[in-house]
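Alright, structures below, take your time with them.
What follows is calculated from the coordinates using simple rules that are stated; it is not laboratory data. A quick note: this is a predicted structure, and the numbers were derived from the prediction, not measured. Cβ atoms are built from the backbone, for glycine too; each structure is taken alone.
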Structure P
């Protein structure tokens, strides 16, 4: 777990503001859920034999003896909130949320034990159109952020029944090659064999490549669903790669799964992942409801922005108020409040803590402000303020206090 310092937060704000504006453009609504949920929620949704539940969750007993868990992901909590608040049954919903998640993983670049996700969840919509909308929404976010090295991979998992039948075929194949399986894959062989397909172990790649394909065990409806998604993406001009080894790590997915990946982050190349999970709402006690969504990792996206040299310039003050003397300090505070009301687009920074004129001017320059307003006790007698540009060679000038607003509007704009 790590701090995000003021030097870093501007890039986070750029990322989050871009996402918020994009999601608003698609008419998605924000939902906010607790950071702590009952442990049983994640056991029922993610699956008791997954790595997340078995090894990675932060779980504890509260004073009542109830088992609680810091949320390792957001989908289960969003479904729980939707059911409890009557938001899902026989309704169409488009939600999004943002916040910290927690997993006890081995920390590495782009992966931390407290990490931040933006999640998008949709309910009540069958078919491939909503899946295509989610994918195109992601593409829109990358464009607005100026991130061009993110590629789309898609796959289909079919229905739970088709996947269960395929599971038996896959287990039989891996058992014939059990001597080639690493320790992690041997453990997954009976509990979650589809995850073996996603192994990055180079010594297993040839064997995995020859494994039976889920695509060959799908029914006509599942095939048509996936073909429709590809048609919609083609019509929208969205490039993609069909990756038959893309399986996702959570048990509740069905039909379409997708990931946005990059080669700029080493082993942690997935920056956004999602898909359809029609069975989860009923699994958690609600009525059967169509559902699909995605989650994107903020840490990884911030790393991409940093590597691309993208910065958020909207943090430095436009105007620094220098004030010399007790009366000037009091007047400056009131003046800046009026100016902030008149010019909400301008960022004003007040010098606090005293200091000589020279020291305050150094602070003004260091702040990055374009303009310094200078007010001293002696200027109060004439009701005037001195205005000095800090990034240009314009001559400083003295104006009446009532004219400061109009002068600043000209200088800043």
Structure Q
């Protein structure tokens, strides 16, 4: 007997009722994007490998270790499943000259792929909400996006400052980072014997990432390293001060973390992360910042840009960990059809209810017939529906249907006219909100 096929390790199926939590989350995101006037954009899941090498940096962990790359069998092109969303969006903007008429605010929901060891909340295929403001140079948009994150977190039911906290920093501009880089390398060379393998490898290629090392043995060295903030010039400091002034005015608490550098090479000026203590060592659930140089890196004109990404799987884990109630997939109405003679009226009525915005599951006859009333009521209750609508012969003879409140069994069954269907719609919609 052949072995059954299974999903690739670290790439998960999302089935009911779990998918209902995803839909609820996605609806919250879409509503937020409408409020902030961000438009949806969608890019291919496969891009040229060179896009990520140039856009993310050749010595980042993603490019060095984690990309799913392959050769196109038809033409020999090197292709990669996207490991993050921003580079593909920038490529699309350049290719289509999409900023010709002015700046854009964009968002996307994407599946991304990284070949890393799967663990809870970190998978080889995972999903992100990605937000980008392109063509805006001012600190006001940096602050807007941070406040936008706060609004989404609150919409999801999280307590900002308790369940999640904001950390911010400024990476300055490339020339300031170069001066800091030289000082940092000189400092780290004095401690070369104490560096771990990853840090020694990055010492001359990407020393800033050493400050972000998750190895506890590196913390003391990182604590004593030269601070980037001490190398920033007046313009970079003014930009950061303006961001902070807006956050202060909005009453948003934050911590300036001088070791916050993010994991990708393309950031400059403002960077930020939303972090939590509820998910173990991997504390970041959302992060982003400004990346004014990426358009130029990818062959376009220099264009200011700022954005952030939020991992959906990790956010759903956080919501579960703090006890945020999320809805089930329960429908409004379960239609009970005692026999085939009731099927035409039941079907038409269910269609009318659906057209009025009521969700309906109609009992389907199986191989052994329609099923007893007792069996149908059992299925109706298990469905989670608030009401059962019963198309019994006596009710139909009077032009009515029975209406039973399944969540309050003591409530007597009512008779409701089928024509017009408005009366039935009104009775269903007048019910209190179903518990999550």
Check your understanding: Thinking of P, Q, which structure, once volume of the Cα convex hull per residue in Å³, for residues 171-362 alone is computed, gives back 267?
Key -> P
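Work out which structure the value -0.53 belongs to, where log10 I(q)/I(0) by the Debye sum over Cα atoms at q = 0.11 Å⁻¹, for residues 43-162 alone was derived from one of P, Q. Intermediate results must be reported in sequence, preceding the final value.
Working: P: -0.53; Q: -0.48.
Only structure P yields this read-out.
Once mean count of other Cβ atoms within 10 Å over residues 187-194 is calculated for all of P, Q, which comes out largest?
Going through P, Q one by one, mean count of other Cβ atoms within 10 Å over residues 187-194 peaks for structure P.
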